[in-house]
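Each structure below is given as structure tokens.
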Structure P
């Protein structure tokens, strides 16, 4: 296909789900259109491929270096809004993976690939010549780079610099960079060669002069996201399922021949959905033991999709969206089985009650799982509200009650705004973002925002989180906020969390917030580099209270065997999302 034809197709989608930030602002944020652009292995010269909302770009090679974009802008995402106060704060729900970009485009902030995004917009398994740019400055709009609230990179190999610029926070996993700068408030670099030096954040007056930077040498347990390949020009396709790894070395996991020991599944064992498929049709295929690829679209479910076979794969393309069933069941239920992979999906609440969770891992609540074959959730996102108001109520977005489950990048969002405007008076209610009721659960790149009660509740032991970002609900009206961003159960005896950010914007009332991270009576807990940010809004009883000072006092640390390495409080007034 000629370049002009490719760009014509892509630009038609981008006109609906994006647009030039100089002339539009978050166009397509709640669009009903979904797109996946899949590029056969080979070299593409001087292509410009903008990625907008609900759009994903995939190389179809076995390794990222099989699909090359030479010159031009290549695959890129600009901030959604040119006004710097908005910038990329609303640049959500998109992805790009498995290719090599040699773009040398001269953006104002550097030369190379531009991927300027916030939550739910991962960049995976990409080789980048020149620079990787995670922020944007448009000279037409005043005096600053656009604000951004990212983000997540994994398997990224960058020859030049990785520039975060105005990014508030960012998670980078299993990657490599030549020269890496740091986000503004909170950065976590896990198994990254070339990572910046770890440090506690410091303040200079009311502006952070040093962000909090966490560096972890390896990843305790992970399996990379499944992906699709074709090596014969589209005659046949394979589903590649990378192997489980423990205590990984720093750097990318892929090589020039793909992922070592990955499993290749012929499409004879894969069902490809049609956008008119019902829950019954998809469940029949899952019950047969087939793996399922969900094509771009919005699927209103009548019942939960049930994965009951070990090592089964459910892979969404182009942010395929599942609307929770009206019978109150989850969008997805994973049985008491090991090795299930769920990836690339957006779960959305309906205009009815979801009694439990939108995604449930484990049915009995007693399944211990397998350390050598965990359940892995990669790029699975959830939202309550956004396209419309009056949805829910929802119990929680994710419920994990099987051991050895890995969450690899998620954003669990109760909408603070939507197509109908701002959210007020506890509309679109959801009690919690993530609830963990099992031991040995791992989260890399966790974000949960605006829930009615605790954003995250963690009751299992041996839990681990690398990077967490949360905001307390904006529309709280009572004088005292009695919940937290991150709550551990009183019976927890071991937990590690690194690089936690908890932010407040009490928009509608003066609120006293007692705590951001609540360890209760838990013991054996290590919190490394916790950050609290007062964004804006009304406060009650002074700034310290509104900043959600951590619940621990020095004597409590000794009593409850909790180690807090450092914490940082920042007072800012910025645009929010």
Structure Q
């Protein structure tokens, strides 16, 4: 849901793609085809509320404004076009999905009341809510679902992460106004988890009337909040939808939202963002400053929301088609041994994250604990690997071979956190004789350099509920998307395809274990930290709930005590 998704994180430390084409995001636990397809399970929202802390604002008053401190945004608010989770944190209040996922592998009705999945995971049939209308007054129906899914694969849309999440999409069939069938080209187990967020349903009439450019500035959906304004680099304002009357059983409220409006302030710097919470300028913030977590916890005016994330954490992707230096597997393995992951966690995240050794984060289905024994921080071992490969220290301590300095281009987006992580990595690798040249650019320039394959190392990060995130990172078809390692291994491709096409839990777990070990052996990924969400709020805010990805916050039930 995420960095060149870069932000939010978004994958590049940012963001996503696959499925014969591009691929993507979230998580389906075994038994999804049966358990998820059952209407009874789908309607399990009621008891779920208490476990999530939903509806906890009994003493609150309706109305008012909630101001949320969020991260930087993409250049679009179109859920099908963006690559940023920070954008989806806004648009999920506007453009609702077919299903919600409150906890990994558990699905609750949203615009779909019930659903079933074919045994081969190729056909997903949804029964839709009746009486739902878009903010422009047009009716929501099966045709709107088809329109939304079809626009994801239409070249003119230039879809972002939604394209990844839709996977091997073939077509959507309108059975009747309240029944729609999404058909995949091959079995695709992650679809339900991928429907949340980037595949939020949009108004066909609004898209057709406005055109892509204007819709990107004024999204129209069915949600409890409607778009009001976007002031670039400052804020986005949503207002209550007075006609909203079709909430999911997941939520306590049954009519229009309690809040009059939601204001999302764009505050990229975590320390500044946290300062606004303390001053009262904001009442809820995403990604609190790690240095402030202890103080916030000790202060009764605030509450910290902590949740480990599934997906792929902060990693380095090493470009096997980059410079001659990075193409040398000995150099890449030396980086594996030479990066001080604990140092990154302590200096950048104040020790609040979890040191990582796999490209899958621990809460993700298929995470293999044995990956924790493949590498460790061992500068002496890194030096030995380089010595054996003929890389000798020069007069300045930087290694050389055949007249070439062991210098690598580390391309990043010039954000504070990215710079801090890159500098920590630079320092530890300098100690083993590797010169890391940090090239920090604005987003547009960064993307241009990536598209020209002018880098050796990239950050990546993905909050994603399904281990299929590995296809986003390592599938050959994704070398022009988020496979920034430009890794193309047919055997790995076959395993990724097979794992995505089955709902057999044991088979998936086995395949993903093999994949994790193979990419570590080939030294194309250096795991850094598993991310843990630390949001924070003022204690007068109640009714908020965080989703399975520990990324999206549902604001429909929120009330603010006065």
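All of the numbers you see were taken from the coordinates with simple rules; none came from a lab. Here the structure is a predicted model, which is why all the values come from computation and not from measurement. Cβ atoms are built from the backbone, for glycine too; each structure is taken alone.
Highest-scoring entry among P, Q, by distance in nm of label points 7 Å out along Cα→Cβ at positions 179 and 483, is P. From which structure (P, Q) was helix-only ellipticity at 222 nm (-39500 (n - 2.57) for each DSSP H run of 4 or more, over all residues; to 500) calculated, if the value obtained is -1500? Corresponding structure: P.
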